[in-house]
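What follows is a set of structures for review.
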Structure I
Amino acid sequence: MSHYRHLDVRKLTPTIGAEVHGIDLREEPRGEVLDELTRALHDNLVIFFRDQEVTFEQHMRVGRLFGNLQQHPIARARHPVHPELLVVHADENSKVVAGEDWHSDITCDVAPPMASMLHLKVVPPVGGDTMWASMYAALDALSPSMQAYLETLTAVHDGGKPYIGHYKAKVPEGGFPRSEHPVVTVHPATGRKVLFVNKGFTTHIKGMRRPESDALLDFLFHHIESPKFNCRFRWRANSIAFWDNRCTQHYAIFDYFPQVRTGHRVTISGAPPVSARSGTVESVARPLDVMAA
């Protein structure tokens with residue numbers, strides 16, 4: 001078990017999730033505190049903070065300690081003054097909300113995000129929880145034969161799937177981002193193998209007939225939903241969730257209509273996934289006509 005000198009890290013489950021106490025994110029963490037924050041993220045995959053009344057600038061500043069911030073691909077989802085902030089909002093006019101299914105963020109990009117940090121200012125009196133699942137645990141629970149087979153496969157991730165479906169975005173010239181990633185990747189910091197397909201963006205397995213691909217992906221999408229792999233976080237006003245996008249999936253539960261839930265998220269840039277089979281980057285972008293299937 002990891003020990004911390006500067007932080008009070010309280011696990012939510014043995015597999016994933018921990019609340020971090022003893023830190024005020026308005027004061028920029030540095031040195032050993034920042035090292036322990038990074039270790040807490042790697043140990044627990046998603047970490048949570050309570051009673052953090054951070055400003056937009058402080059929120060972005062903390063995010064930048066872990067890497068460059070990227071803007072959301074859909075312009076109208078961005079904050080009008082701070083485009084690095086994604087606006088997260090639902091109220092009595094919302095019919096659906098982003099993230100209401102298991103997914104990792106923006107895996108249609110050749111280099112998907114490393115992590116995201118969400119700060120909620122207003123939460124409903126009950127409901128509006130978010131769930132996270134460990135893709136380490138999901139892979140480890142499969143048989144050795146299935147794991148070995150999955151390591152040979154490549155999946156297609158298509159931005160049009162969520163951007164048209166949720167944001168009702170028009171198809172830009174050249175289409176939405178579409179990329180191929182290994183189905184099993186290796187986390188660059190921990191060296192652990194990760195199941196890397198998600199219902200939000202993954203459309204099919206490269207080289208398979210559509211019925212075969214659909215059957216395998218449906219199995220994997222249902223597999224990752226097991227309670228053994230996930231944790232559930234009950235939000236309070238001024239809570240923050242910080243998750244590693246490379247080894248988790250998450251699900252925002254929209255059970256609070258017509259109540260208000262609002263906040264902002266920063267997204268930290270990442271690198272192309274590394275294949276568990278070859279130990280090298282095999283993720284590539286492909287034009288629409290090549291990926292049609």
Structure II
Amino acid sequence: MVDIANLTFGYSRKRMLFENLNLKLEGGHIYGLLGKNGAGKSTLLKNITGLAFPKSGSCKIKGIDSSKRWPQVMQDLYFVPEEIYVPALSIRQYVKTTAPFYPKFDSDLFGRLLSEFDVPGDAVLSKLSFGQQKKALISFGLSCGTSLLVMDEPTNGLDIPSKAQFRKIVASAFSDERCIIISTHQVRDLDNLIDTVVVLHDNRIIINRTIDEISEKLDFRIIRGNEQADALYFENGIRGTEAIMYNKAGGNSKVDMELLFNSITGGDEKVLNVINEPYEQHI
């Protein structure tokens with residue numbers, strides 16, 4: 001679906017944000033793009049969606065360079081940016097003027113999603129709160145039926161109930177033909193939703209692994225003090241000492257994405273090395 005090859009990009013000639021970055025994303029997955037503030041997540045998404053142009057290398061969607069912004073690519077792609085600017089139109093007017101660009105747009109689905117998000121269908125977009133505006137655009141994007149749906153920090157501005165509703169709605173709208181990329185620095189917002197973790201750190205992709213692949217190698221659990229020596233990484237939390245261990249038993253524990261993220265961006269590469277080594281080496 002998305003093929004990034006040797007991508008080099010920077011906002012100035014003196015400093016490149018990405019150099020020879022490579023990434024492949026396939027249909028049938030909900031990707032969580034994780035990274036610290038300023039890591040370049042939004043810039044990467046803009047390169048994917050054709051809103052930024054690489055100095056060298058390429059980003060292709062279904063084999064077509066996204067920077068060309070050809071109609072057959074744009075009508076099968078929807079992007080919800082972090083910062084949104086809505087027109088002073090009613091939702092009905094917005095649908096009338098924008099939906100024709102998306103041949104697979106489902107107006108019935110859009111109405112249902114607005115209802116689930118408690119957004120009035122006759123509202124004027126510019127008069128809604130920021131959170132309501134974002135929910136309206138998320139609903140619209142999910143209703144476009146595009147093969148590629150990209151959302152940058154979609155849960156920013158949403159209250160706790162709306163974040164839970166967001167996860168439920170995205171999961172229900174997912175299909176094997178669709179690739180969904182969700183960028184966030186609020187790792188817990190994607191809990192129980194994503195199936196593949198992509199981590200952008202130090203200007204490179206350091207992880208692109210499914211949740212199942214991670215849980216096959218790592219065990220996430222609460223440990224006692226005498227087990228710390230065997231831990232790949234641990235933190236003291238409210239529940240006790242939260243740790244990442246080798247998965248020697250062969251079972252699948254629930255992946256704690258916040259703990260995982262902290263472990264691989266904190267400077268200690270033990271967990272990262274285990275994730276990226278061949279499976280046979282860790283047992």
Structure III
Amino acid sequence: MQAHLGDQLVIESPATGATRRDGEIVGLHHADGTPPYDVRWSDTDEVTLVFPGPDAHIRHIEPGPGAPEPGRPGSGEAGTVSDASSPHGPANPGDIGRRVAAERRRHGLSRTETARRARMAPDYLAYLEEQPADPSAASLIRLADALGTTAAALRGGGIELPPGQGQALLHPRLRDLGLAECRARLSTHGVGRVAVSTPEGPAVVPVNYEVVDDAIAFRTAPDSVPAAAVGAEVAFEVDHLDEAMSQGWSVLAVGPARVVTEPEAVRRLVDHAHTTPWAGGEREMWVSIQPRRLTGRRISPTEQ
């Protein structure tokens with residue numbers, strides 16, 4: 001059995017041959033069009049993962065004149081459907097599609113490579129990114145794994161909730177990270193939290209940061225809360241939580257903070273910046289933290 005995106009899956013009664021159920025194939029899990037399929041059922045409009053039995057057959061939908069055949073790549077990126085020649089019509093992505101596309105581009109991955117990692121047809125990934133699709137749980141989990149994130153994150157379900165609301169591991173292991181591990185996890189850039197003292201009391205605020213020559217640097221405005229770090233000993237923390245696996249790590253850097261004023265040093269920080277501050281606005285003041293102490297911890301299953 002082979003199908004293309006847009007074909008119909010028809011399930012008939014073995015006794016009478018009458019149609020019992022039918023739906024549109026909106027997801028392929030193999031490049032050659034073999035089962036299983038993600039099917040949007042005509043009677044419920046729900047999408048489920050289907051392994052067709054002997055009572056099922058494919059009804060191929062013929063493309064219109066001049067239209068690319070469903071399930072075949074257009075003239076864009078190899079193995080994908082371009083926006084200009086998409087068989088799915090003008091791009092009108094849903095929330096999941098936008099998050100998938102954003103994560104894919106953030107990792108610098110093509111649709112072809114992402115589809116290969118997620119073990120799905122490139123055309124199906126194009127469909128997800130271009131239309132308000134409702135992928136099956138299996139498809140979403142494979143995509144999340146390919147993009148280094150979680151299915152919940154792609155759904156956007158936890159965006160307004162604090163992380164770490166899942167259950168703890170049955171046998172967790174808490175261990176300290178060595179200096180080399182801390183530096184590796186701090187990496188080159190990301191979002192971290194700086195803890196400062198203000199006239200109103202202690203404050204912890206998130207900032208976009210860079211690591212240049214072992215120093216942590218971030219941009220802010222002179223009258224902002226993070227600017228209170230200048231001239232003081234501060235703490236800076238980064239972490240990562242895997243909600244699905246109830247494990248994660250954190251790294252804490254402690255050291256003096258100063259404002260960077262040397263033109264050459266500022267130019268170097270600007271050249272190394274991976275992103276502008278997410279908060280927007282005028283944030284041209286660079287603050288550098290030189291860690292004197294770097295520690296970290298990791299929670300993982302006992303067997304790891």
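Since every read-out is calculated from the coordinates, none of them should be taken as a lab result. Since the structure is predicted, the reported quantities are computational estimates derived from the model, not experimental observations. Cβ atoms are built from the backbone, for glycine too; each structure is taken alone.
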Exercise for the section: Can you spot which of I, II, III the value 60, 34, 32 was calculated from, given it is Cα extents along the principal axes in Å, for residues 107-274 alone? Expected result: II
Handout entry: Origin of the value 19, where relative contact order in percent (Cα under 8 Å, 6 or more apart) was derived from one of I, II, III
Key = II
Exercise for the section: Looking at percent of Cα pairs over 36 Å apart, point out which structure of I, II, III has the largest value. Expected result: III
Handout entry: Which of I, II, III leads on mean count of other Cβ atoms within 10 Å over residues 27-34, largest value
Key = II
